[in-house]
Structure formats: C-alpha cells, structure tokens
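Pasting the structures in now, so scroll down.
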Structure I
Amino acid sequence: MAVRHRTGAGLRRAPRGSAGVVSGGRAARLVFPPLLYIAAALAATWPAARSFGSAFAAAGGPGYGEAAPGDHLQTVYRFWLVGHQLEHGAAPWRDPYSFQPLVHPQISLGGWPFGFLFWPLDSAFGPVAAWNALLLGTVVAAGLLTYAWLRALGVGPGGALVGGLAFALAPYRIEQSGGHLLGWIAVLLPLSLLALERSRSSEGRAAHMWGGVAAAALVSIPLSGQVHLALGALPLVVAYAAVRARGVPLAWAAGGVLAAAGVGLLLNATVIAGSLEAHGRSLSQVRRYSAGWGDLVHRRPRSGGEERYVFLGWLTPLLALGGLALLARRRSWLAAVLGLAAIVPIGLALGTHLPLYPAVWHVFPPLRYPRVPGRLLPIADLALAALAAVAVAALLARVRGRAPALVLAAALVLVGADLVTRPLEATAADEGNRAYAALERAPAGRVLELPLFEPGVHDGSVYEYYELQAPRQHPGGYSTLAPRAPFDFYDRMRRLDCGAWLPGDAAELRRLGITRLVFHRGLYRAAGLPGAWFAWRSLAAAGYRPAAGGGPVTLFAPGRGPVSDPPFPEPPHGRPLLCEGWAGRTMAETRAPLWLWGSGSVRLQLAAPRTTELWIWVDGRPAARVTVTRRIDAAVRLRGAGWHLLMLQVPAVARTAPPPGVRLERIAHS
C-alpha cells in the first residue's frame, strides 16, 4: 500500500514502483503532473477559455453591450488597485476611488497576494488576459501543491496525482474562482500543509524557511480578506501540526496561527467594526444561503442557488470514504483530522437545514459573520482529495506489471469526469469603452453613475471595473463592508435612477464635486430597473447633455444646446410607471416615485394597515399632506399635459414581508 505504518509520528513513501506511477524516467515524472493539471485547468474553464483575451472566465450573465456585472469585476478592481497605487507612491491596500467623498479612503481587502502578480500581467496584456491567466494558474497550482503535499506525506505518486486532480477540479472551488477570491486563496491550504511537511523533513535553516512559508500562507488567508476561510483553516493546521509535527515546524505552525488570528482581529476592529455588518448577519440571511441536501448531488447550481452550490462529486466522496477506512487502520489521528476536515465544512454548508446549526450559531460568535455558511467548503474539498488519493494509492499498490498504469489512467479519467462541471462562461469585458475614454480625458471632477446600486449589490462592481479605464472618485462602489454613509447616499438619491429630481439635487452633486454623470443603459436592463427613459430625459432637464457614447454607456456633462431624445422607447401613456421603491402597488421604501401621463385633477385611493402620515410631491414640489387611516382618497392637480412625477413619502417603512407600507389601490383622473 502507498501509505505505510512505521514507528514514530510520520508516514514514509512506499518503495518506487509500488504505487503505479507514470512510467518513464525522472524527466517524465517531473513533466507529467504539470501537463496533467494544465489540461485540467483548460477542461474546467472550457468553453470560457476560448475567449482568453476578450472575455472574462467568470459566472456569465448578460452585459447588454457593456461589462457584465459580477464578483469577478470587484476582484479585478482590487487586483488592479495594488499596482495602480504603487505606481503613484500610495498604499496598495487603500481604495481612493469608491464611495468618495462620502467616507475616508477604505481599506481594500483582496489585493494580497494575487494583485502583485496581476500588476505586470495587466500592464503587458490587459486586465482580461491577466485575469484569465491567473485563474488558469490557480487551477494548476491547486493540483501541483496538493500533489506535492501528498507526496511529502508519503502517498504514492499515482494516488497523489489523483488527489491533486481532485482538488484542482473541485467544483465548488472552480465555481467560486469565477468571481470570489475564495477559490483562489484556497490554494494556500495545500501550500501550508506542504510547507509543514517540508519543514518536518528538513533541518537547520531549511526547516525554518519552510516553517516560515507555512506561517506566511496561513497569515495570507485573512490578509486577503478571506476571514471566513481562516475560521476553518486555522483549526485544520493546528490539528494537523499536532498530529504530524514537533519542534521547529510545530513552532512555526503555532506562530502562523497566532499571527493569522491577530490579523483577523485587526480586520474586525478596523474594517468590519465600521460597517453595517459589525454585529454579524441575521439567521434569516444564513437560512437564505444554506445549501439543501439535494445540492450535495446536483452537478450544476439550481436556479438562483449559486451561493448554495456545494457539489462534491459522486465517485470522489466514495473513494474518500474508502481512503478514510484504510487510513484509520494505519494512522488513526491523521484519519480523524482529515475526516473531520471533510465532514464539518459540509455540515456547516447545510446551515439551518441541520437542526443543531441555529443553536451553535447562537453560542459560537464567529459563525454569525458569514452570510454564506458554505465558505469553508474548500477545506472539505482538500480533505476529500487527500482521502481519495489514499484509496487510489492503495489500489495501485495491489496490482502488478503494466496494470498500475492502466488503473491510474482509468482513475484519472473517472475522477476528472466526476468533477468537471464547467461552471464558468465567457463574460463580457467591454475593454476600451469610448465613453470612459472621453471621461479619462475630461477635466478633473468626480463622477456619478446611473443607475445607482446599494453598496452591497454586485451590480456596482461594473462601476469599479470601469475605474481601470478612467480612474475617478465616485460615490458608488461595491462592498458588503461599506460604512453607513454610502448606504444613506443611495437611499437618498436612488430616485435619480427614475428621473425623480428634486430641488437641491443638482446643488448637492456640485457640493460633492460631481461634474459628470455616466448613464449605463445596459445595467438598467440587466438589473431589470424601470425608469431609464425618464432618467435620461431628466438629465437634460437638469442641465446635462450627452458628451460621448460607447455602446449603451453614455457620458453626460454640463452643457447647453438641443436635447436629444432617449435612445429607447417611451413608456406607454395609458398606465403609470412605478419606479424603485415599490413592491407591487405597496410602498417598500420611505420614498416611492411614479410617473403619470395626463393633466388636471388626479385622485389617489390609498390604504394602510395603521395610521400613517403621508406627503405627496408633484413635479418636485410638495402638493399635499394627508393622514392615511385604513383607506382614504387624496387629490392632487397635474398642471399641463405630458408626464408628471408623483412621489409618495412616509416617515418610515417597517422591514417585514410583505412591507406594511401605504398601498396605492387606485389612480383616477377626474
């Protein structure tokens, strides 16, 4: 068998030839693993890899002529910030552009460590090729590092090849790699374990060097912003080091764990504590993103369930179960560590579908911060890969002659077929947009993009991505850890998405230093937002004119002259258009605008479950104040034919489902 018992605390390699390794000399054994994992990287990212230089390998989704929104754009932006800031002599961990001037420049998590690799690649080939090259590289690195760790652990080369392939192709890790940094940072898990094994087998300076690598890999996990993954990675390394290491490697492992924990606490005090998530997530949010039992066996994400995607394969877990049984007879403590590393993250990914999860969530504070309980799944992927490697190595050790090569080939093909799910698609990049090229040449000043998005909504990643083409401060951005001020700005100004300008809005934009606006027609369509026609027309009324266009993206600047018609159809006159702020006919926000065609007196039939004070604005001016008690009629006058802006405003809306706000039951012209 490839993993054998000996006295002491270690494992040793089986004799050469007993593991069914690739036939050939040393050169073949060195060349085959990289070639295998390069092929795996292409298979995992196909067909997105065909558009290597023109589209991001990411989650897909329509861009409607501009860059398609997604977490990958946020990650690209944070990678780019590292080099951009260093070129300007500034701190690479600061974001000087997002949410400005509403907050102090924020700490940008996610640039370490891949931003330093992205920098030269972006300079040479552009952001799309840089992203795709690094994405493919992380798949190859995941395979090679896992293979090297398993070989250092004593697993035979054939089994180690299969284990490396299993982690390289792990469906959850690949799916997350299409946008979320979690899939990339997961390669540090096998690196830390490999470094511990190397430190354990080395002496003197080499032992300390490898120990330092293990510690640096651990610290890099929270330093990259993946604090949730660190919650599982640190206990894994502590348990693994306790079983496998003594002396120097154990000391470095302990130091790395303490340093990583310190980084996590520092980030909690400096970044998380100042955000709206300072007190953690609600259990209802966790319930929304908890995977179901059926998600464990579905090869593709179910509708709307990308964050609940936890497919582990069908064959690979069975191999891992066999490997666990074999390892338990040889090294029970190591089997316990790897078994728990597989089981615990899978159980946590099921979240509230496990009866014990709510109780554990209440008594263990760190669990209150991850919105998606499956964030620890890369640890399970690595443990399953290692246990599957033990099973394959044991099988290869039982066959003789040329059979091991055939068995190994079959194992590689079967595991590859089991795990390749191809979750990534070619995703629109829109490099070299003409509107942003014009903005880059324009005089200094901040920019506001329409439509506005709440800071925690990923559609805002599009605006961060276009910073690569025209770096400008803007009040928008994308971060789930944004402070209160950007949320307040969004709540106050989101009505501009529907052209609902009020007196003083233009003055506020000038006060914020905003001199230009960029209109994203594609994002209106992608997000399903109403009111684009009114937003375009209202920009002209506010004194802005189109200055440059790039597909569905239009740059507006202050100016005079003829007003151009919106480049999309006018809404029908026969029915009101309700903007954002409505849930059906019920107010979901404190301000709910709508557009109405006509003139003369308009009667609104309003209803509310409790007594509510209501202000009605018409064309930017207060027109009526009423007290809604159950059901009332309110009348306002529209002066002149054409479209008129009505806005209903209440002091507060309770956050329940459905929202118990004022309901607009009927509109009638008299």
Structure II
Amino acid sequence: MKNNQFYSSLPVKVGCASLNFKKINQDSMKILKSASFPDSQFLIEEFKKKLGFDIEQLAIVQKCNAVIIVIVYSQHISTEFIKNCLFDIWDKLSCDGIVDYLNQIVFYDDDTAIKYIAECALGLNSVVIGDSQVFSQVNNAVQSAGQKQNNNPTLSVLSSWLSDLLAEVKEKTAIFSGNTSLERIAVAKIIDSVEEGNKICILGLGMSGSLLVKILSEDTNYVVMAANRSTDKISEIVKKYPKLETLSLDNFIKINEAQVIIFALDNNKEIIDYYNRLVSELIIGSGSKIMIDLSTPSVSKQNQQQQQTAGLVVVDIEDLSREAHRAFNDRASEINKVKQIINKNFVIFSEKLKEEIGKIHVANQKFIASSRLSPHVVDIMKIRSKMLFAIRNYLFGLNFCEISTPYIVGVSTDPPKVDKGGAIEVVWPEGGQAFLRQSNQLYKQMMVVSGMEKVFEIGPFWRAESENTFRHLEESIGLDVEFSSPKSLTEVMLLAYSIIIQVFEAIKNDALVNSSILLPAPDRLPVITYMEAIELLNNNGFPFKYGVDLGVIGEAKLGEIMKKKNNSDVFIIKHYPSNIKKFYTKQLPPFLTETFDIIVCGWELVSGALREVDRNKIEHSMKLSRANPVDYNFYLSIIDGAVHHGGFGLGFDRLVAKLLDIDVIIDAVPFPRTFDHLIP
C-alpha cells in the first residue's frame, strides 16, 4: 500500500484555461477568431504584466480548434481569483474578446491541468483524434515559453515530459495511425478526386502548408507548387524538397494551372482581399478546380457566388472537420490507452518538478547573507521554553506520564480525509517503505490501552502540505495527550483548554505576549456544534454547505463572529460529521462524531475526540478513508474492545503564534520548515 497516496499535489500552482472545439463550423471559427491573439509570443509579457500578481510563467497555445493559456503561479493566490483575473485580461487582449463565450471556456488546475495539456498535445482534444501535427504546436509553445521565462522550471519539465509521453504513446498505441490530421484528410480527398501527375498548388507555408508539402512530396506523385509571403520559408523548404516548384502569390497564371489549390493562409482583411482577387482571376481560366480552404475562419464562405461562377469545388475546414469526427468511435480504445499512459506517468512529472524546484530553493537558501538569529527571535525562543515548561509542569501535576513514540514509521500514522497534508517519505535501507510521522495518534492510544492511564508527548510531526499558508508548516511541534475513561467529551475539551490557560498565565507578563487576548473562564467558554457553526456562517453572509471542512477561511470568519457575539477569542466546535473526521474517532448517530476543535483567534489550535474501540466500525471507517485495514493490524488488534479513552493534539507552534499575536506561523519558529525552505 502506498501510504502517501493521498498526497500527489504539485510544488507549484498550475492553471490551464481552454477554449477547445472538437468540431469546426462557422460558429466555432467565429468564437476562436474572437478569442485568439494577434501575436501570442509578444503578448505573454503583456499578459503577465496586466495580471499584476506573482505569475511565474505563462504560455499561449493557438491552433485551428483551440486557444489554450497555461499559467504557473504563486501558492498564495487562490485558484478562483487567478481564474477570474485571467479571463478578464484574456478578454482585453484577444482580438474581439471572450466575455460572450465564457460558458465555453474550461479552467483546469494542478494535476488536471497537466493531464489536460498532455491530452491536447497527444491529439485527444483535436478535431481529428490523434492529430499528428498538434504535438509540435502544443509542445513548441510550452517549450518556448519555458526557455524565455526560465526563473521557474515548470514549463521546461512539462515540455520534456510531453516528449517522453509521445515516444511511449507511439510505441504502445495506434492513436497516430491513418489520417490523423485535417491535412492528411485533405490529401485523402485529393487522391480520391484527382489523378496523379496533376498539379497541386499550396498557398501559404505555415504549419498546415508545410505539412502538406511534406505529405504530397513524399507520399504522392503529384506536381507540387507552393507560394508564400516569406521568401525565407520558401528557401528553407526547397532545400528539403528540390522538386517543389515555387512561385509568387501574385502569379495567377501559374496558380491557374493547378487542378487543386490549397489555401493555407491566415484569415485577415488583407488575405480576404487576396482570396477574392484570386477567385476573380480563376473565372477567366479554364476547367473546374478544387479549392481546399484551410484558413480559420474559412475565407471561402464569404465569396460563394464567385466561386460557383469560376467552377470551383470548395472543401473548407468545416467539411474536413465533419469527416474527422466520424472517425472518433473507431479510435475509442486507443484514446483510453493514451489516457492510461498519461495517468501512469503523471507521478514522474510531479517528482521531476519537485526535484528541479528543490534544487533552486536549496541553491537560493545557500546564499543567505547571515544566519544569525535576531534578538526578537531569541526572545521568542525563551518564551517557547517557558511555555513548554508550563505544559510539562501542569500535566505532571495531574499524574500524566511523558512518553516517546517513533518519528519514523512504516505506515501513514494519520491518513487525512479532508486536509491535503500527506506523509513524507524517507530513504530506508533495503528499499523498505518509511515515512516521517504525521502524528503519534496510534501509538499514544496503544500506550493507554496497554495500561498507561495518562500519557502525553511533546515532539515534532511532519506533513507534506499542498500549499504555503500562514498557519501550516512541513515540520511542526505538537503536544499530544491521551487518557483512559474520560467521563465525557466535555472532560477532554476542558483539559485541553486548561492547558492553554496555564500556558498564558506562565508568560502573560512578558512584553511580547498579546495581553489583549480574551480567554474566558472555563465555565464560560463558548461551545457550539458543527451544525450551529454552519448556520452562523450562512446567517452572516459566508455561505458554507453542511459536510464540508471549515478550513482556514471558515474558522477565521467564525472567529470574528464568535468574538463579536461572546466577547471571547476562544470557542469550541464539537460533533463534526463523520465524513470530515478520522477513522479512530467515536461515532454518534446520525453520521456525527464525538469530536471537537478549539479555535483561538480564528485558528484551529486543538483537535480532539473520544476514540472508537469497535474494530468493525474502525475498519469500515478506514475503508471509507481509503486506508487499508490490513496495514493497521498492529493497532486494530489491541484497540478492539479496549478501555474507553480520549485525547487531543495541540499545535504548539500555532499556540506560540496566537499568544504572541504573530500573524504568520513561520515567524513563531526559529528555523521554519516549509516545502521551499530547508536552509538554514
């Protein structure tokens, strides 16, 4: 069992906004033109500048059926906020705006964003499933943006990973077999309609035009001619295909010799005027011709009467799109294979990105000018010492025994249900799986049910947090308390709160302490149920649904509400729903638990509960939490039918921060450990 399976988040935030059409028609082409950018490479810096936030990298992918924006940004910005800002700037910088088409734009974040980009690169979201041309369009945009914005490795790692995926997909699937692009479908139509030996004229040597030169020159016996606005492109392609006949775009006499004209120029006013002139010149020519219009939107839609007069048979991108869509069902099994490869390989991308970002963070930290602790930090350390002494002194006075439990464990010691903090793996001899503990929860319970009636431990715990916040660390100091035969949940709650009171009394005369903090007497401590907390939030303009974790925002808002209502900086929330709390908590009907949290100044400082001792119930809850009971037999075998007990965990670093009125937890710790801070 992979015990840190709950944590697969990336070390950066990645977003992907996509306007993508699987079928091309007049409506979709109109929307794509409106949402596109006249010069995406030039606009990247302008885009980042207008966003005005900590944007690490940005890439813009534009292809015939999609406009996709990839963004790498700071952990401190919420997804909803960045999405709204992104849409706003997209609307301002695109050709005609996106505000009327927002319902057709999808925003993906983090894991789903990376997987979606991979699916696009491998042709799963193209007009032609398995489009062999689209990989270079997507990967070139990502790679180019990564090279130009090299302060962050995300896009470069992504580009390399996409190339590795392409190689595996080519080897293990048939997704690229057959006519896998609109260009190849166009060539198939030519072969069905025109005998070899005839002339084919390609106007425009962008990606589509160049691909058509390649296919027609390598796979057919047609006489291929080409014209382009840029002579450099002509010279480059003639080196590869010496038999290619070249001409100018204005050489209508030579163009008129072709049986098939492929119009692969961009759609703009100048090109529309050119197309109209081309059609008028063809009127005086002889014989019917095929016009394949690959421009988006199709320029041929605007001049249908002249085309009929000229005897042109027009096949536009909308016609080719319909042809491509018919092949979708034939490729369903190959699509599933590609998705499985992407999912299987995602962890490789994630680990490589963590490695590269880790190298940058460590390198930056090595150049810190000075590691000397400031006098202010030294003062905080002295207060921390007083607080730890007060905790120990108080608990020893209540006949508690201090214990030590393992820091390195073989299974996740606190598998999360709603919080994203996962277990941190450590290197272990012989390749064994090992983790730094997330808590000592299981071990302190085992101590109590084995006969130690009252225990506590002060020590570190580790969590691979998914983002930087003002109250989370990768490594923290915690107080864990457990005792047998509590009379009720209230007894556990009051013991936890009495420790906070004792600590405050021990340091209240220190100049750094927040003397204005409102700590009520234990018999006046406000206690509300989870249900009442949800009602309070909703009644005060903060919509929360029943059954969700309150989190940083909900607890902070409740702190404001409860202080105004009760003149207290502390309150307790009890009886959380069973879907939020852990497998070892005692159940209450219907779907509630004998649990509580103590909130101090808007932060959760304590989380506690009465414990479940029915093995069947614990195993059922484990399975709902995606934990494997077999891995926890060492715990289950002695908990089943054991003495009733309860306890709590108190975040010591958070307690320091709140009693000293510190807003960000890293300022309460001398050497804070976050995922991007390892030195000193």
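Quick look at the values:
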read-out	value
Among I, II, structure where relative contact order in percent (Cα under 8 Å, 6 or more apart) as derived comes to 12	II
Identity of the structure behind -0.38, -1.44 (criterion: log10 I(q)/I(0) by the Debye sum over Cα atoms at q = 0.12, 0.25 Å⁻¹, for residues 563-650 alone, calculated), options I, II	I
Identity of the structure behind 31.9 (criterion: mean projected area of the Cα convex hull in nm², calculated), options I, II	I
Rg and Dmax of the Cα atoms in Å, for residues 251-474 alone from the coordinates reads 35.8, 107; which among I, II	II
Entry that produces 69 once volume of the Cα convex hull per residue in Å³, for residues 83-122 alone is calculated, selected from I, II	I
Structure (I, II) behind the derived value 19.1, 55 of Rg and Dmax of the Cα atoms in Å, for residues 355-522 alone	II
Structures I, II, by distance in nm of label points 7 Å out along Cα→Cβ at positions 59 and 571: label with the highest value	II
Label whose coordinates, when FRET efficiency 1/(1 + (r/R0)^6) of positions 451 and 483 (r between Cβ atoms, R0 = 25 Å, to 0.05) is calculated, return 1.00 (choices I, II)	II
Value 7.8, calculated as distance in nm of label points 7 Å out along Cα→Cβ at positions 403 and 515, assigned to which of I, II	I
For distance in nm of label points 7 Å out along Cα→Cβ at positions 147 and 643 computed as 7.0, the structure of I, II it came from	II
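Laboratory data are not the source of any read-out in this text; all were calculated from the coordinates shown. In this text the structure is predicted, and so the values were computed from the model without any measurement. Cβ atoms are built from the backbone, for glycine too; each structure is taken alone.
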